[in-house]
1. Using distance in nm of label points 7 Å out along Cα→Cβ at positions 69 and 165, single out the structure from P, Q with the greatest value.
2. Here P(r) over Cα pairs in 10 Å bins from 0, in percent, for residues 85-180 alone has been calculated and equals 12, 27, 30, 20, 8, 2, so which of P, Q was it run on?
3. With helix-only ellipticity at 222 nm (-39500 (n - 2.57) for each DSSP H run of 4 or more, over all residues; to 500) derived from the coordinates and found to be -24500, which of P, Q does the value describe?
4. Out of P, Q, which one gives 17 for relative contact order in percent (Cα under 8 Å, 6 or more apart) as computed from the coordinates?
5. Tell me which structure, out of P, Q, gives 85, 56, 45 once Cα extents along the principal axes in Å is calculated.
6. One of P, Q was used to compute P(r) over Cα pairs in 5 Å bins from 0, in percent, for residues 189-268 alone, and the result was 3, 13, 17, 14, 12, 11, 10, 8, 6, 4, 2, 0. Which label is that?
Structure P
Amino acid sequence: MKKMQIGMTGIEVPAVAVGCMRLDGVDRKKGEALLRGALDMGLNFFDHADFYGYWKNYVGICEELFAEYLPMTPALREKIVIQTKCGVKIGPDGKGGMMNISYDFSKDYILRCVEDSLKRLKTDYIDGLLLHIPDALVEPEEVAEAFDLLEEQGKVRYFGVSNHTPMQIELLKKYVKQPICVNQQKLSLGYAPIISSGEYVCMPDERALSYDMESLNYGRLNSITMQCWSPFHGAKGGIILNEEKYPELNAVLEQMAEKYGTSKTAICIAWLLRHPAKLQPVTGTMDIQHLKESADGMDITLEHDDWYKLWIAAGNNTRA
């Protein structure tokens, strides 16, 4: 199994993370089987966010279910790495629901979110805390104060962000003394503007626009682990695997799966892992077989030309 380090933390984890966003969408039997199966495969890195589950149930339910399905004994806690996110605030919609969303990186809100996550996860520390979606009203001095307290109290081992641009990270770094170890962004074989902006730079193509402000190269320059959420989604919507919207891509995926003796799922993961930025895909599946196929991708190293064949089949052509 391929391992990697989170930023410069020295914390070694599998190159594929288990995303827990949909844990409330399956029954207890399936949820327990998925988490236990993940551990049996050596996948001991679990990605959360404090508000996961609100769209179907309530804020925090996925963290609660995780702790129920994997009871937090001291022995188990030592074996797993838990990362969660904070900063998304869900409020009443005025109709009896909880749909109004805002973002809050204030010191008090960060500290409150962490305390709530610790209670739900039934643990006294979180390995990694990410600021989830940028807060336009962020006061980085407050973020720094919150991070200092959480580090001093031993409640968080490392810090990072999600969906942030390099300049947003630079602003935080002006005040935050802890390294920003992670940036989690949407990235897949079927949706890769983070990569295409660099490939199309000399061409009259809108893909040459760097909407993310070079997050990928910035991460490489600053030893920030780039985690990829939605690693199977496509630019045309939906999952790329076996989808009619992506006939050419699926044909090449089939060829590659046959060549490397694996599944198309594994090839998608291997494509991400082949990039020298040392990406870490975050799965979202609740299907144990799909998770296993994702894990298989860690044992495949795509040939240089095969990476580009897939890239072109996904709708990119750097030679056009």
Structure Q
Amino acid sequence: MFKYVLRRLIVAIPMLLGAMSIVFFAMRILPGDPCIAMMGDQATTEALADCTKNLGLHRPLAVQYADYIWRSVQFDFGKSLRQGYPVSEYIARMFPHTLILVLAAAVVAALVGVPVGILSALKRRNPLIDYPLRIFALLGLSMPVFWLGILLLIFFSLRLDWFPLIGAGDLDGVINMVKTGEMFQYPRDFFAAVLDVLHHLALPALALGFTLAATVSRLSRSAMLEVISQDYIRTARAKGQVERAVVYKHALRNMLVPLLTIIGLFVAIALTGTVLTETVFTRPGLGKMLVDAIGARDYPLAQGAITVFTMIIIVVNLVVDMLYAVVDPRITYR
């Protein structure tokens, strides 16, 4: 196991370097200049030259690239060109917002997508059940997350006034209360702050989770169809076991490996979905930070965000691969 993990980490290094290199050069190929974005079109040539020099953008591209790689190895992504704050600290503040959004969307997608996919596979011979469930999955795949998010905002926020339009609640305050132990000293305030965070989280999680539930349901359906066609399922039925025991005791247990694969894919899809979701709902997070950084041509901020996204996907895929052996003892790593 140790040698396998070590090999995977070694293979992940060029993947991470490739992603970092792509974003570095892509940001500089895109039209636009950070100094013009900061100072406006009316800035003089001298002012733009001073800005370029102060930001270190006058250096050769190879020198900037080497400095970026060396800093990133030390988890130092530099300072924001626009605001001047350390990028690593800003990412650390934004990451919890994105994390809870992905986790909440995962809960929605799992609670909706997995049962729908399994039920559709088990009732495939019943068109009155299977067809509506497959249409549901098709609708979810056809609806972009930003479009669904706008509909939810119009109906539940503007029309019914049930949920807030923007913001994410005082998540930083909740985290500070947990760190300092104030959650035990002021339980009412802590509970109220948590409810406020969940209140702001409901619509974004529903929008992202519902669109991802469609993908999860299709993958779950395919995995269940593959499992129930195996010989041991037919043998269990031939022994006279009831259908519920066949499904829960044999099929679902052996479906865990495909489900783990779905989880690995889900994280990658969910991270890309947070970019649109956080932008539509004006929530703080890595996704909105990335959009703002690209719009402002803030090279260090955009590079840091994409590097973190890439690292998360690599780590999740590695953890999923290691969990295969836990779920199925027949799987070994050499």
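Each reported figure results from applying straightforward, stated rules to the coordinates on display, with no laboratory input. Everything quoted here is computed from the prediction, not taken from an experiment. Cβ atoms are built from the backbone, for glycine too; each structure is taken alone.
1. Going through P, Q one by one, distance in nm of label points 7 Å out along Cα→Cβ at positions 69 and 165 peaks for structure Q.
2. Working through the options, I get structure Q.
3. Structure Q accounts for this read-out.
4. Working: P: 17; Q: 28.
Value 17 for relative contact order in percent (Cα under 8 Å, 6 or more apart) corresponds to P out of P, Q.
5. Q
6. Among P, Q, the structure yielding 3, 13, 17, 14, 12, 11, 10, 8, 6, 4, 2, 0 for P(r) over Cα pairs in 5 Å bins from 0, in percent, for residues 189-268 alone is Q.
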